[in-house]
Structures are given as C-alpha cells and as structure tokens.
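What follows are several structures.
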Structure P
Amino acid sequence: MKGKELYALLQKNFPNEAALSWDNVGLLCGRMDKEIQTVYLALDATAEAIDESVEAGADLLLTHHPVIFSGIKRIEEGDYLGERLLRMIEHHVTCYAMHTNYDVKRMADLVVSRMGLKNLEVLEPTVADGSEGIGYTGDFEVPMTLEACALKIKDWFQIPDVRVYGDLNQEIQRVSVCPGSAKGMEDFALAQGGQVLIGGDFGHHEGLDCLEKHIAVIDAGHYGLEHIFIGDMAEFFEKNCPDIKVCQSKIVYPFRTM
C-alpha cells in the first residue's frame, strides 16, 4: 500500500484536526509515496524502537507520542533527537504519530470499556457540543473501595504498580479517567462529581493539591494506560490492511517502584 493511501485511511479514523492545537501529529519524517509493506508499532519513537523497526525491515514506525514536538534548527549526530531522525532517514523508515487525535477518537473509549464504566461524560471536551474530548467521567456499576479500585487498575492494564493519594477505605463509584498525563484535570473531574482521578504524571504537589480539593488520585503512570495503543492499532491493521505486516514493540514499563 502506498503511504498516502495508508495515511488517508488513518486520517479518516483519526483525523489530525481532532488533535489539540499544541500537538504535532501525522507524517513527521518520510515520503508520502513510499510503499508500506511492514509497520512497527510503539508508544514512543525511542532509540530502541527505531533500532527494532530497522531490524524488522519496517517501512513505517507508527507511534502514539510524536518524535518531534516543536521546531528544530538542525539534525546532526551527537544530538539525541538528531541521532534518531538520522537513523530513520538513513534506513528509509517513515515516522507517523497519532497523539491527541487518537486520545480524542479512541484512547479513552478503550480505557473505560476495560473498566466497565457507565453514564459517561467527556472529561475535557474539545468540541463545542461536548460530544468528544480528552478522558471520561463515569460510574462503576457496583461501588468499591479506593484500594480495590487501584488493584483493579493494575489488573485491567497489567500495570506492575500504581501510586495512590487518598483514603484506601473510601468508597468509590464515580471516577474520572485521563490516560497519559492527568495533571491539572482534577477541576474537570470535580465538576462532574468524580471521586477519584485516574491518570499519570502526578508529582508530590499535584497529589497533595488533589487531596486538598477532596479528590483521590490513582497514578497509573503515563505509560500505564496508554500502552494499549499498540495492541489496538495492531487490530486496526489486521482488520483494515491485512496485507501489511505488523510488528509490535514489547510492553516494557519505563520505571519500576522497588
């Protein structure tokens, strides 16, 4: 399949226009007319992911997080970003990212589906009618303690550990979920009656601030909820582009709590 044909298909399902204004999505490195026979899927375009895509003979490295976020003035060896871009260019690996456009169109739906949440409300709307956006607030069918909720998050997403701010014995039914970074989302959650905010990237002060505002936090890490992008896109290709070979990066958490 020609690259431009594949990108048109991706755009149909995850349009760049759905991304937030600060984001950088779509084709970031490579030619539109390149023939795509093998795709390598990863959450991030790390040096390891790029090396593995080269070894797999991939024509396209498809990631969730963009390898280029802001303007760059030069691409040169010795620079950590330059080295990655040079390696892709030298080995003719095209790089395409679907970040907040995927978040809006797919990520949160996948997460709440695993959690079995009902009565969904978009956490942070990105369109005027509030029909789509970042994250959701919803209800568990049966209330559970904050501790039980944290343990279920570990099980549902195969996360080795999570951090919890709040009373482990608090009964939880209405929860707000923001895959990836959830810093600063507590006011949206509180406005929708959320008793706990689940996401990633909470620091010490953010956790304490949430407790002051009377909302618990389950920090599942930025990677913890979003790694499901890899398997979901593998299914997308199997359904829509069966002739394209798909390779997936291993699910490896970037840090562990010892």
Structure Q
Amino acid sequence: MSPHARADTPASAHAHAHVLVLGGTAEARELAAALTARPGIRVTTSLAGRVSRPGALDGDVRVGGFGGAEGLARWLRSERVDTLVDATHPFAAGITANAVRAARAAGVPAIVLRRPGWQAGPGDRWHSTTSLTEAADLLPSLGRRVFLTTGRLGLATFAPLSELHFLLRSVDPPEPPLPPHTEVLLARGPFTVEDETTLLREHAIEVLVTKDSGGAATSAKLTAARTLGVPVVVVRRPPLPEGVTPVADVSEVLAWLDGGLWGTGL
C-alpha cells in the first residue's frame, strides 16, 4: 500500500479503467469529481450507508457493505476493478483493514487517502485519549457542560454520565442510549469560527470532545475553544494496518494514478 511504486503506463492511457473509491468524506467526493472528468475512467464510490442524506457524487454510487474482506475481494474481481482508493473517515478502521486485505487478495493496486490530523498550537488546552471510553472517564474532572462532537456512533459510552449536561451535534439523529441530560443539535459542516464561538458561549460550554478527524470543515470549533480557553478532549485516530503508507490529499492520489499503478499489485 505504498504510494511510491510505479509502472510504465499512465492512468490516462487506460480505456475504461475502473476505480473503486471507498467514500464518505469530502476528499472522496473531490476525487470522484476529478476522475469522472477524465475520459475512459469509470468511478464507483461505495458508501457505508451510515448517513441518511449523503451529498451528491459524480460517477456510480453503491450503498452498503461488501461482506467483509472476502466479499470485497469478490466484488473487485467481478466488477473488474483496476484500482481501489480508500478515502474513508480516519476512524473507519474496520473498513480500511478489510480494504487492505481485499486488495491484496485480489491483486488490485490500492492506496489509502487520509487527511492530516489536527495539531495543538499555542493556547490550546488539549487532553489526548485513545478511545471514547477514556474520554468519558476524563470528562467529570474537566467540566459539567460538554459539547460532544464525536458523531452519533458510540454515544452509549457517555450515557452513564448523569451528572453532566451534553450538547450533542450530529448530522443524523442519534439513537439511544444517550446521557439523560442531552440536547441534540442536527447540523452538517463546514462551520465558521464566529458561529462556533457563539455556540460555545450561548451554551456555556466548559469542555469540548472531538475525534481527530482532521480537515478544515470542522476545525473551527478548535479555534473557538482556544479563544475561549475551553479544554478539548481529543480522541486519537486508530492506527493504520501494518505496511500502509497513506497519502494526504487528492492531488497525491491523482499523481499516484498517473504514475501508472494500474498493472501492479500490492
């Protein structure tokens, strides 16, 4: 899964090359648009189906799982996929692990696209954790009014914290169990620093909880927290599978493809 190997034939020279993009991120949408604009390339973006109203996508779209690594490997062969690009969320560890196994089993060149994570700067009051459970354990010592922005999965971890008040932001309505004192805010980024600062002030937020998703779409909350002196609990990303070297943006994926990896395996 290294982006540095090269073959002799550029991607643009391949007629009807089929690229499978494991999507769900802004980068996946950008990549699908860039590839469908090129002649002779078929793009299929696969979505897990966890968001009820995904944004519009260029090319073909499929929704739902493949049935693990073995099912994905079968799909790669049956659909004659030439290249696989894993552009899923940095916390979609299971999907990435299956993608790596499937690509290797099917002999399909593959690459992982991961936007860089956030980095703490001067004035930030960050507390790094390895899991939602560790984040939940830390919260009572940091504040009683919590802005929870970890998405709608795994919220049961915070349900026992009955003494805290949560403002929960999610794209889709969350499912119980939830903490007993929870206000749900349905919204999709990007968000501005001004809006995030106003939100933190109006809700008297004392601590922010987030996953290290990276990217600019939801980073404004971190700037707002820094400005207001609000501590931030940051859940670190799960590690990538052994031997995987990710690239950071769409331009690097396109350069990798143009380097001619269509005919090489992992």
Structure R
Amino acid sequence: MTRMPTYFISHGGGPWPWMPDWRAMFRNLEASFVQMVKDLPERPKAILMISGHWEDEAFAVMSSANPPMVYDYHGFPPETFQIVYPAPGAPELARKAAELIRAAGLPVRLDENQGFDHGCFVPAFVMYPDASVPVFQVSLRKGYSPAEHFALGRALAPLRDDGVLIVGSGLSYHNLRLFGPQAKVPSEAFDAWLAETMAAAPADRTDRLIHWEDAPYARTCHKEEDHFVPLFAALGAAEGEKATMVYHDTNLFGGVTASSYRIG
C-alpha cells in the first residue's frame, strides 16, 4: 500500500448536503471533498474519522461491522433525520487502532454501539456517495489535551501504510453564537494565524498548536475546542510532513472564514 496523507477538514454545518440552500453555500467545501478523493494516491482501504462530535472518557474506537446513524443536530427538516449512510465499519482495523493506542500508553476502549455522527457521515457521503469505502471513528478524549491528541495521531500513524485515510473532522471556526458580520474579524484573524502556523517548520507548528490558546481570538473562535482538537490528531499522524491548505471560504453564514488542510 502507498502511504496515505492525513486531513483536517472543516465539515460544514449540520446535514448541509441534503438542504439545497445550505448546499449552495457550501459549494466550495463540497468541491474540496470531491477533490480530496481525486488527490489520494489510491482508493482507501478504510476512512478513519476523528470527529468533533464524539468524545469519551477514553479514546473510544468504533468497532461495529455496520455502524448505525447518530443525528446529533436539531432544528433541521424532518427528512434529515431519516438520512442513512450505509458504509460498512472496519472491525479488524478498529481492533488494530485500539492496540496502537494502547501501546502508546493512552486509555482506549472498543465501542460496538457508536454510530456515524454528522461530522463523519456528511463528508464521507460527499466523498463516496455510494458508501463503498469502510468507515470507522475514534473519539476525542474529554479534557481536549492538545498533547494527548497529538499522541493519539502519532499512535495511529502506522495505519496510513495500511491504506487508511485519517481525517480529523471539525471546523477551523466554531462559535455557534457568533455568526454573521460579527464573526468576520475574529475568524479572519484566527484563520490567518492557523495558515501561518500550518506553514511553519514541523517542530514549531506542533509547539504553536500545543499553545493554540495564544492565537488571536482563540477563545472567541473556539469557546470549546471540540472542533479544533481533531487537527492535532491529523497532524500527529503526519507530524514531520508538509501541510497544504485545500479549502478556504471567507463569507460563510455572512462572515465566517474557514479552512481545511492536507498533511503529507
């Protein structure tokens, strides 16, 4: 197998591909997911998603052969609670992932019941609408320790050589109470800092991200960092490699700047 890159993606808002107005707003994001597939060195054996929508006391690993759906959003049209993304899970790879995490000295457990949350099934649907590629998830760990999530990524790195595409799925800006024009200045400033950070030498990049709260408007853009922490895992899995911006929007929801990155 060829070594897979890793990604940190901004996954957009709610079940946007199933809502025409929102799908139009996220057309650049949709195009970036389609391009992701074209840019991969080969078809993935599986996709490992680390989503901002699943956290646990330990690093939980989805191990079901047929994961169910998790509709972790509210206020959307009724039909969006009937969406089914029928991708198979990857139980053997899940067990291998858990072994790698355990060997790194991190707390881990297998979870046979967890289903696909929208941070997972939305981008997976755009990438592979036929649900033909197995998908599994690893949770965040409560507390959001940057160092621990970098360590998670380092532990999972060998999976890249098994044809597993590791995707940290969050949002580079995630303040649900600050959309529209008020989001423009903070999201722009934070995004510029992130672009500068991602272009830095790997050791400097890691250090800057460990201390991400020093970034301009850090806590305005991420009151809680659940949607930013997936970046640490994606980077940990490709820590010495170059990062490239693969998506950038500047006026989502009337003022939000957001980006996505490929590493490796």
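Nothing in this text is a laboratory measurement; each read-out follows from the coordinates by a stated rule. If you're wondering where the values come from, they're calculated on a predicted model, not measured in any experiment.
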If Cα Rg over 2.2 N^0.38 Å is computed and equals 1.10, the structure in P, Q, R: Q
For which of P, Q, R does relative contact order in percent (Cα under 8 Å, 6 or more apart), calculated from the coordinates, equal 18? P
